[in-house]
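Novice: Before anything else, here is the set of structures, which you'll find just below.
None of the figures in this text is laboratory data; all of them are computed from the coordinates on show. Computed from a predicted model, the values in this text were never measured in an experiment. Cβ atoms are built from the backbone, for glycine too; each structure is taken alone.
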Structure P
């Protein structure tokens with residue numbers, strides 16, 4: 001069983017964003033594996049002082065105590081202009097594991113789209129790299145059935161800026177806006193209509 005996990009943290013001009021939520025998720029992974037030696041992630045970070053960087057902290061819970069390895073990669077946002085709807089009722093990705101084989105296999109089926117939107121048991125889940133939310137002219141709604149509860153999703157739920165509900169494929173066309181969210185893009189609003197954005 002793979003026990004290597006990671007956190008992706010945004011840093012801009014040396015400033016680290018939302019570290020408390022990454023610390024929360026890291027501790028929750030340790031708890032699931034009965035590991036108690038939680039470390040302070042922020043102490044491992046020393047990002048470049050100029051530019052936007054993806055800070056990747058990787059740790060292997062097969063080791064006790066576990067080490068944390070850090071790499072920095074300059075970040076350039078990838079524009080997402082279309083998502084292909086793909087169905088997979090068996091996929092599981094509840095923890096931010098380095099083993100992403102199933103996600104990578106789905107991504108490879110995107111065709112001419114930029115990414116895929118995964119549908120599991122008839123319910124909308126996630127893209128391969130982000131949680132998703134939809135605007136219903138009143139509130140932002142995120143699927144209650146994500147593959148992975150991302151740190152940005154969790155933060156916005158706690159702040160009551162988004163709300164969770166079951167969302168089915170047939171519901172998509174009633175939403176006027178779409179947003180992708182993860183640690184690097186935060187809450188990225190896309191204004192294309194659903195029928196132009198999703199490819200079936």
Structure Q
């Protein structure tokens with residue numbers, strides 16, 4: 001259990017922050033940028049949950065928010081095979097996302113065009129979450145160019161963005177209410 005006795009510590013006033021292993025690094029470090037993107041993704045899921053989503057989608061998002069805290073814990077502790085932390089994203093988490101994608105896709109209308117972000121408020125929020133998820137994935141990949149990170153972290157986010165796309169389509173009546181791209185030559189406006 002985490003216990004915080006106050007919200008401010010003043011320890012970051014000079015532009016540094018602490019990692020999960022106690023190491024202090026600059027707030028501009030690629031690891032902190034990746035953690036910020038994960039946090040932003042979690043906030044966008046909270047925004048989606050404030051909308052008009054069906055119970056199964058809401059339950060999925062609540063679980064995903066907790067998993068994103070696990071992902072943050074993973075990224076907040078520098079990778080060390082000799083002294084692994086308790087929380088790392090594992091291949092079984094990726095497999096579970098794939099299972100959820102397949103289950104959601106089975107309930108969707110076939111795609112006939114690219115899907116525009118939009119439709120219902122809930123679907124639009126999920127599309128926003130999907131784009132933030134893609135950026136978080138890129139931020140972790142940038143971190144991985146400089147330091148060793150858990151490879152499953154980026155893979156997890158890659159699958160999560162696919163799941164968020166499927167959930168957005170579910171929120172749009174299973175895809176019936178998707179807003180589809182109309183290529184330039186086909187538009188009337």
Structure R
């Protein structure tokens with residue numbers, strides 16, 4: 001079962017985006033905190049030991065992730081988010097240091113023929129990444145989130161088209177996660193009308 005949580009929470013003038021997910025391959029439950037599309041910290045809990053004892057259900061896993069997500073949200077509201085984020089050099093936090101880079105190439109012109117069109121490029125140390133999987137979450141007001149995926153080509157480029165009226169875009173956002181060789185980069189893009 002795949003599940004996760006995404007919440008925006010404000011503290012002072014800063015809006016934090018909190019994303020929690022079960023990372024099945026690493027047997028961890030991870031919560032990431034983003035500010036303006038950049039990951040500022042993570043909290044991860046391993047469930048490998050619980051799994052080895054048997055009887056560990058998806059519902060139990062979801063509840064632990066839900067509690068961890070709520071803990072991070074509460075710590076942001078209380079102004080102490082950095083006190084609960086991971087500080088140790090785990091493989092997960094080390095991977096975050098060597099993050100992929102995700103660039104939005106056509107931010108100035110994203111709508112044509114009743115479609116939201118996003119062109120992105122994934123690089124690693126400045127070099128194009130071929131075969132990165134991009135997962136898109138398009139969130140609109142008054143509609144369920146829409147998910148789609150794309151793969152990068154030899155130049156590190158990927159394009160996705162999502163049918164959408166232009167009038168819905170100013171209040172919408174797109175969360176994009178790039179996955180490649182066990183590493184990820186996540187960016188949140190808010191869509192707004194150009195003046």
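Novice: Identify which of structures P, Q, R gives the largest calculated value of mean count of other Cβ atoms within 10 Å over residues 32-39.
Specialist: Max of mean count of other Cβ atoms within 10 Å over residues 32-39: Q.
Novice: Have a look at P, Q, R and say which one yields 27 for relative contact order in percent (Cα under 8 Å, 6 or more apart), as calculated.
Specialist: Of the structures listed, the value fits Q.
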